[in-house]
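Presented below are the structures under discussion, each in the form of structure tokens.
No lab work stands behind these numbers, since they all come straight from the coordinates. Because the structure is predicted, anything quoted here is derived from the model rather than measured. Cβ atoms are built from the backbone, for glycine too; each structure is taken alone.
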Structure P
Amino acid sequence: MDRQVIPFSMRVEFQQHLATCLARAEQTLQMFDPDFSIWQLGSSATDAQLRRFLQGGGRLQLVAHDGKPVERDAPRFLHLIKDYGHLIEVRRTPAQLRQLTDSFCIADQRDIVRRFHADHFRGEAVFNGPQDLQISLERFLTIWLESSAGLYANSTGL
């Protein structure tokens, strides 16, 4: 597959490109979003994709400002964390990073689906374009290192 850059501006397009990104992932998934409320982490389709990825030995890193939407709306994802906790790391951003409003998913340092602002669906998907990911990879690493374990402190242990 040659490098593809696909702009999008609608929710359905974002979700289609995200599903493609998840399906193509084999080794790593790095995700950042303020709260993952529109990512459908609790859907059966996303659960199946993530289980396939994790069963193959993939590693998932997820960072959010707020984990309440995941706790409230994604019980399948919480169960996935229980089943594959050794392959999933979940972090929460500190207060000084709460102004970050972009949203992205990086697969295998090769594919990315990013929304330029989490309140809007305008963004782009890049498949088979590792050269396009350098800034986003560095951004994710910075966010990751500044964040602490867990999306939120409660009985689910996230």
Structure Q
Amino acid sequence: MTTAAPLDDVGKAIVEMLQVDGRRPFASIARDVGLSEAAVRARVARLQEAGIIHIVAITDPQQLGFRRQAMVGVRVDGDIVAVADALSAMTEVDYVVITAGSFDVLVEAVCADDEHLLDLVTNRIRAVPGVRSTETFVYMKIRKEQYNWDTR
């Protein structure tokens, strides 16, 4: 994992404003941070190019017809990175992390329904070479989901 250069106070302020409203006009941000609109536009472009920020629309899977979300803990024999890469290629999978602990990989899946999740876990995840076992944690209700981490 690479560490990005620390942000100055203006950069932090820009990031925090975009975390609240990713569609906030650059002119409005410029007024609040004391820069020109062009300077804010350039800073945002640099932040995106550096991978520090990604401006995207965050959807609610339930509202889009995906009725089942789950976290799947995966235990691996062999090449953990290869397994994580194979799992990352699955369209239902929106989050893959290599971990330390009782699971080697954690996978978040968004599925249409229980049948879809069953097929994903049984016929696709468990079929990946190197997957030894899985444990599925079905989401009953999400109480907190945020994307506005402190800029430090």
Margin query: Out of P, Q, which has the highest value for relative contact order in percent (Cα under 8 Å, 6 or more apart)?
Written below: P
Notebook entry, point to check: When Rg/Rh (Cα atoms, Kirkwood Rh), for residues 81-136 alone is calculated for each of the structures P, Q, which structure yields the highest value?
Noted result: P
Next item on the list: Could you figure out which one of P, Q the value 5.0 for distance in nm of label points 7 Å out along Cα→Cβ at positions 41 and 121 was computed from?
Entry: Q
Next item on the list: Could you tell me which structure in P, Q was used to calculate FRET efficiency 1/(1 + (r/R0)^6) of positions 9 and 97 (r between Cβ atoms, R0 = 25 Å, to 0.05) as 0.20?
Entry: Q
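Taking Kirkwood radius over Cα pairs in Å as the criterion, which structure among P, Q has the greatest value?
The maximum falls on structure Q.
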Note to self: With mean count of other Cβ atoms within 10 Å over residues 25-32 coming out at 14.9, pick the structure among P, Q it was computed from.
What the structure shows: Q
Item checked: Ranking P, Q by distance in nm of label points 7 Å out along Cα→Cβ at positions 89 and 113, the structure that comes out highest -> Q
